[in-house]
Structure P
Amino acid sequence: MITEQFPVVGVGAIVIRQGKILLVRRKNDPFAGHWAIPGGKQNYGESLKTAAAREVLEETGVVIMVNERYPEVFEFLPTGEFPQHFIIIDFHGEYLSGEPISRDDALSADWVSPEEAENLNLTKSTRTLLKNLKFLP
């Protein structure tokens, strides 16, 4: 059942450190079990950048600073498989501290090399994003 009458804004952050990207394996639907950029829903009254940094910390324990690079934007329209309307904004983040541990709604969290990422069960949008960023061939 759809509970949202308006698009939901989701935020995340692309964090690359020493040639590896921070990814989480999702615990909940949509896309449970798939690997993705860490992120989640923006709270009412919260800035996009604050939300992205909070979500990365909540899911992974990693502290970041969201930088000024242009964000990557995806839109998911309602379908039979995905009944909600989401707008996802992934910012670029600079690693500050912490090591990935799975928290909140992440089954796993880790720094992943391009070679490892290529063989993971990535969400379609994450795979597209990593290819656009030239992280994956």
Structure Q
Amino acid sequence: MPTFDPSEAKQKLTPEQYTICFLKGTEPPFSGKYVDNHEPGMYVCVVCGKPLFASDTKFESGTGWPSFWDVVTKGNVKTAEDKSMGMVRTEVTCANCGAHLGHVFNDGPKDKTGLRYCINSLALDFRSK
């Protein structure tokens, strides 16, 4: 069960961040501030600060969104089937607050997990090392 009240998020987040995190929106490809970020550090949930992805799992997927081949801790995200937009995908949410982060696909690096967590920059904050 999420531990963050979405009504509190309206006070903290920009309208665009709220749309992504609580209305399950998607930012335009190649528009996010973390698409080309290559600094060492940790990507955390913009809503609650839960650590989600380490920079050493980020890779260039060419999709226009930050992509990661694994999560920092298995229990920090949840996945669920998403049948919106006329297709079946796997949605990724923050396990702590329930914020929508993006989707995960099975076309990631084969020498790693084979997964591609395709995540909205607006759903993330970055903490450099």
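Given a value of 4.3 for distance in nm of label points 7 Å out along Cα→Cβ at positions 23 and 111, point me to the structure among P, Q it was derived from. The partial results should precede the final answer.
Working: P: 1.6; Q: 4.3.
Attributed to the structure labelled Q.
Given 2.6 as the derived value for distance in nm of label points 7 Å out along Cα→Cβ at positions 55 and 79, which of the supplied structures P, Q does it correspond to?
On the way: P: 2.0; Q: 2.6.
Going label by label, the one that fits is Q.
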- Which of P, Q yields -5500 [helix-only ellipticity at 222 nm (-39500 (n - 2.57) for each DSSP H run of 4 or more, over all residues; to 500), calculated]: P
- Query: Just checking, which of P, Q has the largest value of mean count of other Cβ atoms within 10 Å over residues 31-38?
  - Reply: P
- The highest value of mean count of other Cβ atoms within 10 Å over residues 87-94 among the shown structures P, Q is in P
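Say we calculate FRET efficiency 1/(1 + (r/R0)^6) of positions 7 and 71 (r between Cβ atoms, R0 = 30 Å, to 0.05) for every structure; which of P, Q gives the highest result? Can you show the working numbers first?
Values: P: 1.00; Q: 0.65.
Sorting by FRET efficiency 1/(1 + (r/R0)^6) of positions 7 and 71 (r between Cβ atoms, R0 = 30 Å, to 0.05) in descending order puts P first.
Read-outs throughout are calculated quantities, based only on the coordinates presented, and are distinct from any laboratory measurement. Quick caveat: nothing in here was measured; it's all calculated off a predicted structure. Cβ atoms are built from the backbone, for glycine too; each structure is taken alone.
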